[in-house]
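Right after this note come the structures.
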Structure I
Amino acid sequence: MFREVIQDALISLNIDESEIINLVKNQRIAFFIGNFAGERYVDQGHLGALITDLDPIYNGVASFRYEAACASGSVAIDAARTKISAGEIDLAIVVGIEIMKSLSSDLGSKVLGLAADFESEAKDIIYPFPKLFGQLANIILKRYKLDERLFLDNLAEISNTNYSNAKNNPLAQTRLWYMSKSHAVNRYDKFNPSIGGKLCVSDCSQITDGAAVVVLASEKYTKEYARKRSIKLSSIPFMKGYGVRVGPLKFSDKITQSSSLKTILPWTKKAIDDAYQMAKLNFKDIDLFETHDCFTSSEYVAISMLGYCKPGEEHLAIGKGEIKFNAKKPLNPSGGLIGVGHPVGASGVRMMLDLYKQVANKATTYQVEGAKNAMMLNIGGTATSNFSFIIGV
């Protein structure tokens with residue numbers, strides 16, 4: 001997967017071997033690897049060094065691995081952005097990668113539990129994360145005083161929308177799967193059993209092996225790159241804003257500390273607001289969003305934090321169809337983590353890649369027409385590590 005995604009990226013960018021050799025020689029290129037738990041899934045750590053196994057031209061290159069649970073891809077992107085901003089490199093190749101299907105579901109869920117406070121939230125608990133995000137569903141119901149039947153119908157609609165969008169994405173894991181709104185609505189039966197309180201199988205993202213690559217460049221390199229290839233500089237997407245915030249590790253601490261607020265996850269909201277502020281944009285300026293739907297409950301709370309509505313009114317935005325693909329500002333047009341799949345170390349990079357595809361008009365069968373600005377939210381743990389990026393042209 002390392003070899004294939006990096007080769008695909010360089011071919012698509014028309015960057016040849018001689019250019020890479022020159023960048024390595026002059027120490028103007030680096031690799032940034034986002035990966036959560038290679039040591040546990042495939043008994044392999046030190047993943048940055050694996051780059052040198054791909055091709056001798058990478059011998060001597062700077063290459064490092066980054067981890068922030070399900071936001072490991074985004075912390076790698078942020079590290080790459082920082083190196084470029086500091087003027088230390090001109091080209092950053094960011095790889096998000098995870099192999100998860102090497103373990104049984106029980107063992108795999110235990111590994112995922114490391115992204116929580118393991119001793120208190122995951123040890124000896126089967127499927128800890130569905131249960132934690134099931135608790136989030138309970139908090140949403142209680143804090144916003146929602147009708148339970150309406151809320152569960154909203155979660156089913158989120159699931160249905162993501163599965164439907166994935167059918168248009170040729171790289172989505174579930175593109176050929178059967179899933180309908182009626183399937184998602186029918187909870188707690190043998191076809192859609194509970195896996196974490198009110199959350200059922202239809203509410204969960206997919207265990208996945210996968211990898212994705214994005215390439216970031218300095219302004220100087222980008223100008224020269226565009227000139228040599230006769231590309232209009234203004235057509236190349238660039239990072240307009242970003243936000244990074246970390247909240248308490250324990251889910252219970254998050255809920256206690258936000259108990260007096262309408263926003264359940266204030267640190268996530270602050271990361272989003274930081275990205276808006278840096279880009280000097282707001283919700284009305286964004287054409288589409290990719291958000292972290294590890295579970296339908298995480299997407300539900302993201303709807304208000306991104307700006308579709310006020311906290312507690314998410315059900316209104318969903319009911320009006322405002323998150324659907326044919327809406328003014330579709331949410332997860334790719335299919336999201338539920339539809340595409342969730343190789344945890346790769347998801348942040350995949351989201352960034354989808355933002356790029358959309359604003360570069362390269363998303364083909366799931367292209368949002370006229371997209372100029374796109375925003376993503378990637379979270380690690382129970383929204384402990386929060387990353388938001390805005391890409392535009």
Structure II
Amino acid sequence: MEKMIKMKIKINKNKKRNSQQILKTVNKKRIRLPNKIRFAVIGFLGLLLLFSAFTLNAAYSKPELTEKSREIMTYSQHAYFNYKVYLEESTVYEGKEYLNPGEGVNFRQIIDHITGNFSYFFNVYKQSQISGVYSLKAKLSNELWNKSYILIPSTRFEDNGDSASFSIEFPIDYEFYERIIKDINLETGIDVVNPKLEIVCQIGITAKTGEETIYKSFSPSILVTLNQKRVDISDELSFRDYGSKTETEDIFHQEVENERNTWTSNMYLFIGLIVIVLLFTKSDKEVLGKKEKQVKRINKKFGEWIVDVEKQPNRPLGSDIVYTKTMDDLMKISEEIGKPVIHFESENNHTYYVIDESIQYQYLLTSEGKISKKVKCPYCQTTILTKGKPGETIKIKCPNCEKTGETTI
């Protein structure tokens with residue numbers, strides 16, 4: 001069981017090492033670009049991405065489906081009243097038999113009788129089956145009561161084609177309605193003021209064509225004055241009504257769909273380009289680690305007194321190695337004994353030396369901020385490699401005799 005657990009830990013470690021190795025490989029292959037150019041490219045792609053998002057949002061605000069209305073049937077209705085006022089012999093209208101609308105004043109004293117007629121025309125701009133019904137009524141009313149009289153009862157009419165019509169005649173017996181008012185006044189004891197006589201033709205018509213049907217109602221009317229010295233009839237005698245039946249259909253806008261798809265693709269494209277730039281390029285401005293920052297500070301502070309060498313200097317025969325805790329300590333020693341500071345850079349370390357005849361002073365910078373030191377076991381003389389920060393006291397254990405002890409780095 002213990003072996004299986006160790007194997008699992010080892011596999012996980014290998015995966016971690018592999019992942020780190022892949023990241024290092026990718027990082028090495030990244031294209032180095034000038035810092036300003038890299039950020040300019042990323043910024044430009046970001047602006048294009050924002051513009052695409054804004055345009056895509058605008059595209060989605062446009063309707064993909066719209067309703068369009070179209071006329072499938074149109075119609076018109078035209079109706080008009082007409083009347084003649086027949087006269088008794090009079091000085092005012094000497095020799096005149098009757099008056100047409102607008103020809104003069106209808107003095108009640110010289111009126112013999114009045115006849116009226118009504119004509120109706122219906123047109124539909126499509127071959128249809130037309131049928132309808134009409135009736136003519138007289139409505140007598142005032143502020144206290146109202147009565148209705150049928151002049152022509154409900155009558156049907158029909159036609160096949162694009163039009164239908166009818167024409168009727170009727171009397172305007174104003175004296176009959178005045179007598180009714182007089183009788184009601186006697187019965188109620190109240191004389192009505194401004195009684196109104198309305199003659200109205202009520203029409204309902206239906207037009208069918210295939211699956212389409214129009215049903216319309218129409219109620220033109222005229223007014224006649226009562227209990228006056230003159231009989232006045234409405235000036236408006238002609239009536240018209242127009243209309244149509246419409247249907248709506250959904251219209252799909254392919255251009256809106258295309259616009260949405262285009263800007264969605266553009267967004268994905270710009271996102272992909274930004275990711276590519278971030279993953280496969282890097283700034284030419286070096287990102288310094290902790291060790292490199294220390295080296296930079298040292299060079300800035302003591303660069304005039306440091307000599308860089310390409311080969312590690314040889315240690316004088318029989319000399320001891322003394323490690324300083326800080327670079328300032330090493331610089332003090334250099335100044336005191338009058339020796340230069342030598343800097344050697346290896347793969348992972350930066351070592352600063354001040355070499356005297358019997359002592360080699362060193363200040364070591366590693367990637368971990370630690371230095372390595374070899375010591376011998378005082379019991380079995382086995383060489384042991386230790387690592388720690390300069391001046392740090394660490395415990396060690398001999399791998400050969402397993403004795404323990406301490407040493408100062």
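What to note about this one:
- Winner on relative contact order in percent (Cα under 8 Å, 6 or more apart) once structures I, II are ranked, highest first: I
- Structure from which 2.2 was derived, distance in nm of label points 7 Å out along Cα→Cβ at positions 69 and 213, options I, II: II
- Entry that produces 2.64 once Cα Rg over 2.2 N^0.38 Å is calculated, selected from I, II: II
- Source structure (of I, II) for distance in nm of label points 7 Å out along Cα→Cβ at positions 149 and 365, computed value 3.8: I
Here, each number is a calculation from the coordinates, and none is a lab measurement. Computed from a prediction, not measured in an experiment: that's the story for all the values here. Cβ atoms are built from the backbone, for glycine too; each structure is taken alone.
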